[in-house]
Structure I
Amino acid sequence: MATVTDLPYPPKWVNKFIFQELAKYDDIGVSAISQLVPIFATSPINTEEIYKNVIQATNISEPLVIIYDRLITFRPSVFYPHKREQLIYYLYSTSLANVNNANIVISQLLDREDASAQDMNTWCTLNKGSENYNVYFHNTKVYQAQEARDVLDLASARTIFVNKLIIEYDYHTNSTSYL
C-alpha cells in the first residue's frame, strides 16, 4: 500500500538540499550534527516559540529558523506535466549575520536557473536513501521580496531578524504510480 510520502512533493527535496548546504557553514546557525532540520511549513504556531524550541534542541545560541509557505498557482504552459511553484522562505534569527549569510548561500545555491536545478537533481539522486525521488527540477530562481525591509523593521522591534526570499522552480514528476 502506498503512503503520502510516496507522492511527489518538491518542497521536501528543496528543503533537504538547502539544509545540507547551509549546514556546511559554521557562521549561519545551522548544525548538521543536531539532526534537527530547522525548516518548517507555515502553521498557526508562534514563531518565537518555535525559535526557543530550536535553541533548546540544538544548543545553538542564535540558530537560523526557516518557515516556508508553498504557492502552487503557476502553470508555465498548457503542457500539464510541466509545473511551476514558489516557496516563500522566512529566515529568522536573533543574529542579523546569520540571516544575511543564509540569504547569500541560498541565493548563490539556487539562483542559477538550469545549472542549480541540475545540481539539485544530482544531490537528490545521490542522497535519497530509501525514499522515492520522484521529482525532476528544470530550473530554479531566487527573489528577495520587495517588502523585506518592512519585515525587518517589524521584527527588529522583537529582536528577531527576518528576511523573506521567494524560491521559484519548474519541475515535472518522474512517476505515475501514484495516479
Structure II
Amino acid sequence: MKMSVDEAEDLQSELEVMYSDDTGTSLIGFVSQPFPYTEATDKIAWQYTVEILYRLIKCGLCKVIGMQTVDPGIWPYPSEHSEEAQTRLRKFISDLAQINPFDRSHENFEHIGAWVWPVLYTTELCDRLLDKYNIAAVDSPFSESFIEEVESIFEAHGVPWSEEPLFPVRASGL
C-alpha cells in the first residue's frame, strides 16, 4: 500500500459515505481533516484532496456534476477518455489547487463555489469494488486489500499514488 494509513482510511470512509448516500457529496465535504486545524494541516488536507479527486475522476471511480470552474456540465464529458474531457478535468483540478477551500475571506468568496457547488458521486465501478470488499455501510472495517486494488487502478491509468503532487496547491494564502 502506497498511501499512508490515514490517507487510506480517509479515502475508504469518504467512498463509503458516497456509496451509502445517493445524493453525492460536495467537494468541500470531501476535504476532511483527521488533524487539528492549523495552517499546516489545512495545506496537507487541501493537497491530499486535490490529488485524490483527480485520480478518482480520471480512473472512473467517481464522477462530478457541476464543474463550475471550467464550464457547468457533467463529468465525464463527452466521454471520460476523450482529449476534451481530460483537458476539462486537468483544468478543473488545477483550478481547485489554486482556490484554498479553507479561506473564507471576502477576496476568496467568489472562487469558493468551485469547492461548494460540484457534487461527487461514486460510479458503478467504484460501487462494485466496495461490494467486492464488503464495504457497503459507513464504519466498515478498514480493508487494505480494497485500497491496494484502488491503487492498482490508479497505476493502470497512469496516475499512481505518489508523495509528489501532480497539482501542487499554491503556497500563498495559507
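For which of the structures I, II does the calculation of helix-only ellipticity at 222 nm (-39500 (n - 2.57) for each DSSP H run of 4 or more, over all residues; to 500) return -14500? It traces back to II.
Name the one structure among I, II that Kirkwood radius over Cα pairs in Å of 17.0 was derived from. Structure of origin is I. If distance in nm of label points 7 Å out along Cα→Cβ at positions 22 and 166 is calculated from each of I, II, which structure is the one that comes out at 2.0? Only structure I yields this read-out. Suppose relative contact order in percent (Cα under 8 Å, 6 or more apart) works out to 24; of I, II, which structure was it derived from? So the calculation was done on I.
Bear in mind that the values in this text are calculations on the coordinates, not laboratory data. Bear in mind the structure is a predicted one, so any value in this text is a computation, not a measurement. Cβ atoms are built from the backbone, for glycine too; each structure is taken alone.
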